[in-house]
Structure 1
Amino acid sequence: MYPRTFLNKLKWHPDFVFEDYAVVYLHRGAPKDEKYISCREIVRLEGGFFIFRDRRFGETYIPYHRIKRILDKEGNVVWEKPGINKGKKI
């Protein structure tokens, strides 16, 4: 399943609470080249990217292909990009 499809499922399916999840995405220069944001910060899911609101920079656009993992509220990996280490708790 693609990250966009997975995020849309979390957002729109009645069995899930979108705000209980977080996204880890590629961010060059950050520790381990990763940045973590809560889905609470995501304001829109678009065709090729999602948008979140950053206090310092305003709206930030992140392409879906940069998503490495999606985590539940306990930090368990619920979706991971193929080829990334599987099953680690963050």
Structure 2
Amino acid sequence: MNPDLQWRMETGWYLKGATLRKAKWRKRNADWDHDHCSCCWAKFAEWDGPEILHEGYTTTEQHPPGVGYHWVCEQCFDDLRSEMQWQVEGAN
């Protein structure tokens, strides 16, 4: 397997089999200003800047820590969806 894919899968191992939904990133409280992709560490935030992401895939109510707790960038989602066995909320 490609070492880059392997590294990202190992980094986000705790999301294997998770149900995710596509969403716009929003801070969870006044003290929270960003999150990172669980697989590659890309940054999600509300502000604009180089390499700042504004939307991606996030955990749902089914995930123990809850909605919006973990995030996956679109690139990692596309690259790893099959291997990580991710489902998309509401998809048939």
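With distance in nm of label points 7 Å out along Cα→Cβ at positions 30 and 54 derived from the coordinates and found to be 0.9, which of 1, 2 does the value describe? Value 0.9 for distance in nm of label points 7 Å out along Cα→Cβ at positions 30 and 54 corresponds to 1 out of 1, 2. Looking across 1, 2, the calculation of helix-only ellipticity at 222 nm (-39500 (n - 2.57) for each DSSP H run of 4 or more, over all residues; to 500) that yields -3500 traces back to 1. Among candidates 1, 2, the computation of mean count of other Cβ atoms within 10 Å over residues 38-45 that gave 15.6 used structure 1. Out of 1, 2, which one gives 39, 29, 21 for Cα extents along the principal axes in Å as computed from the coordinates? The correct label is 2.
The greatest value of relative contact order in percent (Cα under 8 Å, 6 or more apart) among structures 1, 2 is that of 2.
Just so you know, all these numbers are worked out from the coordinates, no wet-lab data involved. From a predicted model like this one, the values you see are computed outputs, not experimental measurements. Cβ atoms are built from the backbone, for glycine too; each structure is taken alone.
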